[in-house]
Structure formats: structure tokens, C-alpha cells
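Each reported figure results from applying straightforward, stated rules to the coordinates on display, with no laboratory input. Keep in mind the model is a prediction, meaning the values are calculated, not measured. Cβ atoms are built from the backbone, for glycine too; each structure is taken alone.
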Structure 1
Amino acid sequence: MIVVPGPASTSLGQKIAEKLNANIVPINLKQFPDGEYCLRFQGTLDGEEVVVVQSTGAPQDTNVLQLLLMLDAAKEMGAKKVTAVVPYLAFARQDKRFLEGEVISAETLVKLIDACGTDRFITVNIHSENTLKRFRAPTENLSAITSLAEHFKNRGLDGAFSLSPDKGAIKWAEEADRVLGGGCGWLKKERDRYTGEIQVEEKSLNVKGRDVIVFDDIISTGGTIARAV
């Protein structure tokens with residue numbers, strides 16, 4: 001097995017390779033004066049099982065395109081099997097058409113990843129698991145919530161209340177509560193689809209004088225988290 005740490009996830013890719021006792025093929029990244037770039041695999045992939053590790057957080061456009069270039073090239077260079085490990089999948093929040101005329105970004109990105117010949121796709125706490133159903137390739141959605149909860153527990157927050165800022169994220173609060181044991185709950189959030197403004201309704205929760213940890217999958221401006229607090 002060969003692990004290819006992408007430019008956005010070099011450190012993580014190296015750690016994954018160490019855990020798997022796998023060889024690493026580094027990526028050489030060259031950027032041209034006009035902003036375009038060229039990626040080169042510094043090793044052979046022919047006949048190998050290849051794991052490409054590339055998260056797609058900001059700058060999303062750059063990191064997504066680099067991911068696609070690496071996946072496509074790995075197949076073209078003769079890799080027997082290509083697994084994409086994408087801890088954060090950009091554009092996943094747009095998994096359906098909320099307003100007439102909107103593009104469904106998640107669906108388009110899935111089509112592109114599939115078109116590159118990806119044999120398996122792995123991500124972490126994806127915004128909507130419906131996105132994974134669009135893949136032709138097998139998928140796996142890992143969760144970091146238990147590890148995060150254990151991290152907080154080991155730092156004296158055992159018994160903290162686990163809160164999700166909306167009902168859609170309650171599954172993460174419930175998962176955290178299985179470790180922290182302080183109960184869990186969610187708030188009711190409404191988002192204006194035109195302005196993006198968020199309203200969080202007050203809700204009676206048993207949190208007075210207690211430690212509260214808010215679990216969510218995406219923080220963009222921090223508005224949802226701030227209103228939850």
C-alpha cells in the first residue's frame with residue numbers, strides 16, 4: 001500500500017502512513033506565475049493500492065481541484081485501487097436545492113470524484129450522509145466525536161452537557177454524551193435562505209451552572225455557535 005499525502009494534508013497523510021506501516025509517495029507542487037500549478041508524484045504507483053489524503057477546507061477551490069488531479073492521475077498511472085481520504089468534504093452543505101435555481105454543489109463534486117475512477121471514499125462527520133448515497137464507489141463516514149469527547153473528559157469535563165445547535169446535529173451530541181454522561185440536547189435554529197441570517201429559539205435546558213460543549217460539523221462565521229452559546 002502507498003499513501004499519498006496531498007498538499008492540504010501533508011502531516012495527516014504522513015501519520016496515516018505510519019499507522020498503516022505503508023510507503024509514502026510525496027507530491028511535488030509547482031506553482032506558475034499566473035497562479036496555476038503542477039503536481040508530480042515522486043514515485044511509482046503502478047499496480048499498487050493507493051490512498052490519497054487531501055482535505056478540502058479553505059481554500060476550497062484549490063484543494064478540491066488538487067484532489068481531483070491526484071485521483072485521476074493515480075488511476076492513469078496504473079494504480080490497482082485508489083482510495084480517497086477526505087476528512088472535510090467541501091460543498092457538502094449544498095446537498096439539495098433550497099431555493100429555485102440553486103446548484104447542488106455536493107452532487108456535482110461527487111460526480112467529479114467518481115469520474116476520476118475513485119474506488120473508495122472515506123470522510124469524517126460529513127454534513128449530510130445523503131451525499132454519500134450519490135457515490136458509485138463504496139463510502140465510509142468516520143466520526144471524530146467520541147475521540148473529541150474523550151479529549152474533553154480527560155481534561156476535567158466529565159459530566160459536561162453535550163449540545164447541538166440544531167436538531168440535525170443531535171446525533172453528534174448523543175454520541176458525545178455516551179462518553180461524557182452529562183445529558184444532551186439541541187436548539188431550534190432557523191436560517192433565512194436569502195440573507196443567511198440565523199435565529200435560534202430559546203429553549204429550556206438543564207444547563208445552569210454546568211459545563212456545556214457544543215458539537216457541530218461546520219463553523220464558517222461562527223454565527224450559529226455564538227447564538228447557541
Structure 2
Amino acid sequence: MRNRMIVLGIDTSGAACSVALWENGIVLAKIQKKMMRGHAEALMPTIQFLFNRANIGYNDIGLISVTTGPGSFTGIRVGLATAQGLSLGLGIPICGVTVFEAIGMAAARRIHVKGINKLTVILETRRTDFFLQEFCIRNSEVIEAGDPRSASIESLIANIGKDIYIAGDGVERLKTHLPSPEHVKLVPSCEFPDSAIVAEIAAKTDSNAYKSAHPFYIHPPLATLPKKKGRVFNE
């Protein structure tokens with residue numbers, strides 16, 4: 001029996017290994033290490049260090065939340081495999097959170113203008129296009145206003161509205177192509193997911209609405225898993 005309901009948030013979708021413990025609106029502890037590679041070796045020791053810092057045990061965790069993508073092919077799988085292993089071993093649920101949702105929520109916390117505001121989360125693809133999703137923000141509440149999709153630079157520039165907020169790691173490249181960059185409002189420090197936000201989103205999601213913890217792609221990934229080797233039998 002668990003004495004506390006603590007959420008473990010995990011993000012390894014990009015250029016960081018980020019883990020956090022969240023309980024009743026309070027971030028108990030958070031660690032974020034910048035890294036392009038090495039997530040597989042770093043994640044479990046970082047989680048253990050996080051638990052030691054917060055002075056809690058695995059049995060105190062009641063829910064695991066993990067980013068599902070889009071992002072690094074290997075990084076996403078490292079986070080998901082770790083989260084699924086912990087979920088199975090501890091017998092607790094797991095909730096997937098997209099990178100769009102995590103960045104959208106973080107951006108909403110930084111927008112202090114009253115009324116309804118429009119936000120577009122724009123992510124890099126390592127190609128010529130972008131990934132994006134639109135949201136509406138009302139009193140720091142984030143509401144999806146469209147499905148995640150890809151768009152060319154030309155299409156994005158032609159359709160992006162005036163006085164719209166933008167966030168995500170694709171913003172810097174986009175700004176160099178905008179004819180009137182002053183018409184959009186950059187939300188700072190929201191390039192990558194925050195594991196504490198990832199945990200909070202899951203905590204505030206009804207258990208019947210948890211998203212699956214499987215890789216989320218818009219394009220087929222550039223990388224692929226190696227084919228399994230084995231004997232070939234003639235039938």
C-alpha cells in the first residue's frame with residue numbers, strides 16, 4: 001500500500017535527460033542534464049539520485065509520466081522503456097505526454113495576458129519542414145486547437161497569424177524566414193519539455209484518459225530498429 005501519491009516525470013525526447021517528482025502541486029525535486037547522447041546510461045542513475053535527494057522510495061510513486069515524442073528516435077525509446085519497466089515492476093499506471101503538450105503548458109505559465117491567447121508550438125524535424133500544433137490559452141489553461149502536423153516553411157509563414165505566441169525549438173530557425181517577426185511573440189525558455197510539467201499534466205489527467213506510452217511520430221523516423229537476426233527455415 002502506498003502512503004503517498006507522487007508522480008515521476010521523465011523526458012529524454014531531446015537534448016536533455018530530465019526527471020522530476022511532483023506531488024499535489026509541489027515539485028519535490030527535479031534534475032535536468034543537457035546531453036545529446038547517453039540517455040540510456042544516464043537515466044536510471046539520475047532517477048535514483050532524484051529519489052535520494054527527495055528522500056523517497058519507489059513504493060511512494062503512484063504514477064509515471066513520460067514524453068512520447070516527437071523527438072529523438074533513441075531518446076524517446078529510452079524514456080518509454082524505462083517508464084514501462086518501472087510501471088510493470090511497481091504495478092502502477094503510466095501516462096504518455098506529447099512534447100507539444102509539455103511545451104504548450106510551460107508556455108502558458110509564462111503568458112500573463114488576460115483573455116484567450118493563441119499559441120503555436122513549433123518543433124524542429126531535422127528536415128526542411130517543421131512539426132507544429134496550435135493551442136488556445138485561457139487563464140493558463142491549455143486547449144488543443146488543432147492536430148499535430150508537419151508544415152513547410154512557406155506554408156507556416158503564409159498561415160501563421162499576427163500577434164500569436166510561438167514556442168519550441170523550431171522557433172529560432174523560423175524567425176529567420178519571417179517577413180515581419182515582430183508580429184509574433186516568442187515565449188522564452190520553452191524550447192524543450194520540463195519533466196515537472198510532464199508529471200503535472202499526467203497528475204491532472206483523468207485515469208480513464210491516460211494516453212498510451214508508445215512513440216508518437218508525425219513522419220516515419222529517420223532511424224529504424226535493427227532487424228532481428230535468426231535462423232531461416234525452409235518450409
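With mean count of other Cβ atoms within 10 Å over residues 73-80 as the yardstick, tell me which of 1, 2 scores highest.
Values: 1: 17.4; 2: 22.5.
Checked 1, 2; max of mean count of other Cβ atoms within 10 Å over residues 73-80 sits with 2.
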Review point. Where does the value 1.9 come from, among 1, 2, when distance in nm of label points 7 Å out along Cα→Cβ at positions 137 and 217 is the thing being computed?
Key: 1
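Relative contact order in percent (Cα under 8 Å, 6 or more apart) computed as 23: which structure among 1, 2?
Numbers: 1: 12; 2: 23.
Answer for the origin of the read-out: 2.
Quick check on the output: 46, 33, 16 is Cα extents along the principal axes in Å, for residues 89-184 alone, derived from one of 1, 2. Which one produced it? Mind showing how you got there, number by number?
On the way: 1: 46, 33, 16; 2: 52, 36, 19.
Attributed to the structure labelled 1.
Tell me which structure, out of 1, 2, gives 18.8, 69 once Rg and Dmax of the Cα atoms in Å is calculated. Spell out each step's value before the answer.
Working: 1: 19.9, 60; 2: 18.8, 69.
The correct label is 2.
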Check your understanding: To which of 1, 2 does the computed value 1.46 (Cα Rg over 2.2 N^0.38 Å, for residues 57-104 alone) belong?
Key -> 1
